[in-house]
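The structures considered in this document are given below.
Nothing in this text is a laboratory measurement; each read-out follows from the coordinates by a stated rule. Because the structure is predicted, anything quoted here is derived from the model rather than measured. Cβ atoms are built from the backbone, for glycine too; each structure is taken alone.
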Structure P
């Protein structure tokens, strides 16, 4: 089978290309690209991509697939289908499943289920500590051998500094990236939303910015001391920026991510006790939103991930204090992030670097690209199409997002995954 994508705007951050042209795919692999490819064969299929962006599949390194253990919220099949609809063709799933992915048997199970049910590639992230209890390190070597690509206690911070230092040194031996959930639990204890005037007015205990920044600073210091690469997950507050600049100047081996909801929404979304806007870290102030955008523009934060966190009505349609933290996001990662281009903060190529190349570097995997011979992982995206976010449109089992009923701009039209052509 030969497939020719005609007259799309070809973008590949790995190769640094950005021009209107053609992309040729043969037998599920990239055959070549150019401004004009002339080919006449009977079995050639042509897709007209005029007015569309054509780029490699996105890589989301922060997704909760809920399998094993909480399949009523999401499972590998539904979560990866949502990723496919969002143009995310590789996902890394966090370890806070039930049981926790702290043993090679769990890692192997996730990969087996992915082979059977997944629409896109799945990369398991294993736990730093056994049971994510912050007491004893998991067996990194066995986990990596089973297929884990990184370690994280996401959802919990490794509060014991000595243990975190040992984790960084241990991970260095196995060339495993370490991803930190930056939140001091003593400072955030029982917090519900961002600490400030709104939390006081709503009568909800707040989570202060210091809960995040204290954790960021400690982990940066440990990364400097150990020389181990560290990835800081879902940053949300302006107070981080001076410390990230300092870490860059010091040459500390770190990367940082944020999520679309931290540069799209503010704490005002929780007005009326909207549990779909209850996330951790919480939505912050307008000043924080602008600071996160500045950090992306400046390159202090170089990865955008969804922190896709599905919850069923059982966990969301309850009193605010009892509701679970999290919102779905993998299907909306691209359209929300593309607003950064519309606002002139990032070029299309730079945005795709944050969504493809840089997250691949964090996980130490080869990024999807248009290199000749590479597997076809291609997204055709219409940046101008507008549509309403409805429950039927959402591919996840769970529908917990403040985007419900709102209009979005930018939609994935077609995905090519090796020999499969999927029109969405």
Structure Q
């Protein structure tokens, strides 16, 4: 199968970029002919570039031509879009549709219905724009990067393409990463029949660790929505019982550094390579996830499962679905450091439970999150979309074939 992958990469590389590259490698390893077209936001530098990118985010003619030409040259069986915002824009859907090529869209965030893509504002969950035809609250609050102007442009993009029914009509199949995310997109009025659930996966398998490092581990962006404040407050009480290693960087890095300097059992390791992270995960007694916003998936959790490391996570969004309490980990109330302390102390009092949880975590990975399992799910989606499209192709689209 010939597959064209499209991805608009952010200036700050994140989990989404890892997922895209991992999926590309998996498809190539299974013999598929892959073309990859990426736009990088690094070229948005000066004010003129920013204005141009903002205007083009609604409907970019240049991106439409770029994708149109790539389709004509490569002749793919389908196009899989991972992210279109801001530079590709929804115009690329129309390029694919006019060429008669079916579209699969992975939904890595909630950008279609939320300006900041996370349903999180002012330190708490916010769904004020979910289901609204025009996202006025997001504009009023400047939810896109704190800018009312930027939020107005993004809101215009959302409004225009709701009015055109782009989301409903142009995409053949959406991939959501959890049932929780699927339900949110249904609340945003995407057709349930077009929403398939396929989780992320780990490839290659990093192998099981031994959990003998004697520490807890946090891996992630150091930001408020990741629950860093909750994590640090908890470890000011727990530091003498079990040390915590923190991997990552972000806007709250200085706060993490200050706490680490007070000798309360917190060590900040900064950014680490994926190889180093897996090594740390394999040695950790457990991973801690303190997310306070809805995440479409928790890649860090299944990375821990692959190493056989249990996860203590906040009971919210995707993590509430990934964690099976007392099996592969524990959950605590989001934003509640006291409850987090209680869950950690419970595990420390019963080390035999950790042994069982390590086995269950690895079993969960092998059952749901291997490359082999994921590849078959992806092929089922692709083949269904291609078969349906071949029976519906229109005469004016044959010029591209």
Structures P, Q, by distance in nm of label points 7 Å out along Cα→Cβ at positions 68 and 356: label with the highest value: Q
Highest-scoring label, criterion being FRET efficiency 1/(1 + (r/R0)^6) of positions 212 and 348 (r between Cβ atoms, R0 = 25 Å, to 0.05), among P, Q: Q
Test item: helix-only ellipticity at 222 nm (-39500 (n - 2.57) for each DSSP H run of 4 or more, over all residues; to 500) calculated as -8000, pick one of P, Q: P
Which of P, Q leads on relative contact order in percent (Cα under 8 Å, 6 or more apart), largest value: P
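For which of the structures P, Q does the calculation of distance in nm of label points 7 Å out along Cα→Cβ at positions 172 and 252 return 1.5? Each step should come with its number before you reach the end.
Numbers: P: 1.5; Q: 4.3.
The read-out was computed on structure P.
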Comparison of P, Q by distance in nm of label points 7 Å out along Cα→Cβ at positions 228 and 260 - largest value held by: P
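Computing distance in nm of label points 7 Å out along Cα→Cβ at positions 276 and 292 for each of P, Q, which one ends up highest?
Going through P, Q one by one, distance in nm of label points 7 Å out along Cα→Cβ at positions 276 and 292 peaks for structure Q.
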